[in-house]
Structure I
């Protein structure tokens, strides 16, 4: 374990898994700065040999001091830009959550039994290992913190405070903090309001009706849907695919973004489907086998409609081909 190196900064994903990774790493490394990133801004942040990187959904083409990851597709993406992941200092392992990778690393030398219940819940949430829709809807301490973060993914001040709280306190106590509870309740109230609207825009994807399509392209100001609520209307669905027009300075553009994830599926189907590979094959994005995102640019509305139709048809065809393996 590289304790002789002084890591001064950490860059992590802006979700519960990323926040948890930052909290656990902070027990051992005294960071001066913690930054939160996603696919759209991760390449704008600075990385050097004093930077620790955790849980980023895409590889970073810069050097860093230490790397924790569980997105196995990143190995292939690094190879595509000429980087051998074995030359990087750090660990990438196929685990349900990145906090599991971090926990297992530090557990080799330190007693971390008190973290195990939190890590177990994170495996469930980040790995989407829920049995069914009702199991996913259950409220737990970790889900409460997760919902509080999801209320506003841009509230980095709140996330930094969560890092400190989770580092110093049991996660069940953090989940009971008044502002955490308030934010989580606001998020769940917004979720409840989304259910009727999702019912209006959700439909089976032509050619692969197990995929629930949420087509938000024509909505002027579509909310950030909790897309798994689509299973409320289509309980037999196996996946949710969201397609929307991208915004620029509050104005809708012809550019398109997609996100797709597996739902409550059997281990057999989960072993066959690779959504991240679909996005990479289409050359529009990447991600996990069970969840991925992509985007593409269009110069006109006609091109947007044509290319969107082609992408949706291709996803349906790849879904059927993967299932048939």
Structure II
């Protein structure tokens, strides 16, 4: 493994362990995804700061607030990296209030409100996001839900017409469904791909090429909540074979770390974590405009949604086992 990737891995494990100590009673799926937030910014977490930011969220929201769901820990992590966390959170709460005028409450919407505080999120932009969401709903009325509304808002920064975006997503959906059966995850993938310019066939081809390259190198990538992260990685500036080799090298490193062994997080989730770290290696450090920043935010959202899905799945499995 080259030095730059090895450094990311070491930063990741160190950050994960600090977050685990700060939030001892939270799900084991939270610390790794939250650790990647720090790795992506080349920052290190501080346990006291993390807990202070968690308290800040609790003090400024009600017990049933969306900010207190599964995204509270990720939000605490992101707030801890801010120079003025109180001001940042106040701004996020106000933006969330504006978003709630158009969308249903959800953990994802709370996360989006925080992520969009640095963007020019005008009422007109939010209204455009609502229009895009309605078009999504028209195409897939049963499939489209609160998580899709977040991507609809991000797509409001696209310079393509709304109808062009929907057409691109539908073509991607048709192509991706030929390989992947999880309709909800496939739809999320189409939102991520719609943020990239180009023909649907070419974009989906890059996803297929990366998935196949991982398989050829001996990996077995998940076909459910892990897929959107793979789609985002496939859009970065590197060929599929290079990305796949990097993923498997990172996966091999993680396999020797505490929490990733036989009794730890499963192999498919571990490989998704490897994809997250590889994305840090290739993600442009400076976004030249909000449209390109939207792609970065989409990757963060995809990772957080995967985390929430994994927590939900593990909770359901535990409940099932306790009643059997």
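Brief remarks on what is shown
- Source structure (of I, II) for distance in nm of label points 7 Å out along Cα→Cβ at positions 47 and 255, computed value 2.1: I
- Which entry (I, II) yields the derived value 3.4 for distance in nm of label points 7 Å out along Cα→Cβ at positions 159 and 199: I
- Structure responsible for 30, 60, 10, with P(r) over Cα pairs in 20 Å bins from 0, in percent calculated and labels I, II on offer: I
- Test item: relative contact order in percent (Cα under 8 Å, 6 or more apart) calculated as 12, pick one of I, II: I
- At a computed -12500 (helix-only ellipticity at 222 nm (-39500 (n - 2.57) for each DSSP H run of 4 or more, over all residues; to 500)), which of I, II: I
Every number in this text was worked out from the coordinates using simple rules, so none of it is lab data. Just so it is clear, the structure is predicted and the values come from calculations on it, not from any experiment. Cβ atoms are built from the backbone, for glycine too; each structure is taken alone.
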